[in-house]
Structures are given as structure tokens and as C-alpha cells.
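Listed below are the structures to be examined.
Nothing in this text is a laboratory measurement; each read-out follows from the coordinates by a stated rule. The shown structure was predicted, so the numbers you read here are calculated from the model rather than taken from an experiment. Cβ atoms are built from the backbone, for glycine too; each structure is taken alone.
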Structure I
Amino acid sequence: MRGYSGLDGCRKRIEITAYGLLKLAERGDPSTCELQQVGSRILSSLVTDYLVTESQAANRGALLHGCYRYPQGVSINNELIWGDFYAAAALDLLVPI
């Protein structure tokens, strides 16, 4: 699902979208069932395609290729701390600790 990246290769804060969809799905009404499915697919793509999983990596658990302000050239293709936070929060909604 690399389609979540922009033409520049940066992730576009999609982890916040995944978290929001999963949080809305917690309401439990039938109209939110699809939201959970979409949020889960987005989160799965993030973990599969962007999460650093190498055991010796200093940034293990970080999401790579984040993009803050592409037009201004600010934080292009970086780890963004709020991206890591929202991805962890979304994972917690699916698999509570």
C-alpha cells in the first residue's frame, strides 16, 4: 500500500488518519465497522512498509519517510515523533497492552 506516499516518497501523516479511524470505530455502531477495517489496513501498511524492525537499529520502532512541510522543504523524508506516537496509539487500540 505504498500509495499512501506522495510523489516525493514521503508518508503524508497517514498514521494520524489510521488512529482517527480506529478511534471512531470504537463507538461500536454498525456504521463504523468499515472505519475499523480501513484503519487496520492503513496501520498494517505502515508497519509492513515503514517501521524500522532491525533489532540492532538505533531507531528501532520508528516510522521512516515522514514528511512535515514538503513545499517549504522542512523535514522531508524523516522520522516524525508524532507519527511514531499516533502509530503506537493506533496499535494500542487494536492490541491493548
Structure II
Amino acid sequence: MVKSVTPGFVSYSIYTKDDIENGAVIDAEARIIFNVKEPIDTPTIFHTIDVSKPTSTVNVLPATTNDTNFKVSWSGSDNYLRYIVSVYWLFRK
């Protein structure tokens, strides 16, 4: 028998219904079937659906300034799952 030295992988996508509720849980499991070996069942994993939009807020700035450099800071969160937003995209008009 020839032993494979190439690791395998799998990927998948989840498409939800439009009316899915916040907090819905989607379980996923798989069975790996080989040509000559017994199948292997993978552990069950889950995905919790979060359909709420995250929020972000720019902290108060002075009404006016003569400085050409000033500090801008902000914060954000995703209230449903209590996540802290870690990436912000800033756009300048």
C-alpha cells in the first residue's frame, strides 16, 4: 500500500435564509471516506448567526482647532454576541 504524504482539506460555505433569526445555531459535521480505510467522523462544530449590524462611534472632537494634526479616536461593538470591533475602514471625502 502507498502511504499518502499529502494532507487533505475541505472547505464549505453557508448560505442562510433571509428570515434567519439572531442567535440561530448551525451545526456542521462531516464524514471522511477513504478508498480503503474506515471512514472518520469529524467533531461537530457550530456557527452562531449574528444578523445585527455592529456600531461605531467617533469620540468627541473639539468644535474648531488651529492645529493641522489632531487625534481622532473611536470605538465600536457588536452588541448581540458582545464582540469588540477590531477593524475599522476610514474614508476621507
Structure III
Amino acid sequence: MRGMDKMTRRAVSRAGVLLISAGLVGLMLYAFAYERVIYLGMRLWWIVWFIWIVIAAWRIVKFVRIEIPAANKERAAEAEFNKWLPKRKK
């Protein structure tokens, strides 16, 4: 992760958190279904879990495809503007 910029590291971190938390919740749902816990083992929770994963993945994709390029473009424009400003003497 050393070669990545800050925004890419943030996107990878978000994806990792999603995968770990979704895996743990999935294991819990499986355990509840296996043990036949009435309300916690319902199939409805699997649907809610899947919808949660899809929404979280969509937010990560949106961050990578829209927000990171916009931030890079803004950073480049700011660097272009700042190159003409006076620098501090050493």
C-alpha cells in the first residue's frame, strides 16, 4: 500500500472493511440458520444482508469512479494555480 495515493488507500480500506464485516455477518446468519433460531435465522435477513452488500459496494465503486478522479483533477488545478504564487524563502 506504500505506492498508492491517499484516496486509493481509502478505497482499498473501505473495500476491506466491507468484505470483513459482510463475511462476519454472513457467518452469523449461517450459524443462526443452522441452529434454527426462529427470528434471527429467517431468510429475510439474508435478503437484507445482500442488499446491504450491494449498496456498500455501489458506494465504493462510486467513490473510485467519480470522487477520486474529481479530487485528482481538483488537486492538479490547485497545483497549476499555486505554481505562480510566490514561494517562501529558505
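A few points about this structure:
- Comparison of I, II, III - label where Cα Rg over 2.2 N^0.38 Å is highest: II
- Structures compared: I, II, III; top value of distance in nm of label points 7 Å out along Cα→Cβ at positions 17 and 41, i.e. the largest, recorded for III.
- Origin of the derived value -15000 (helix-only ellipticity at 222 nm (-39500 (n - 2.57) for each DSSP H run of 4 or more, over all residues; to 500); candidates I, II, III): I
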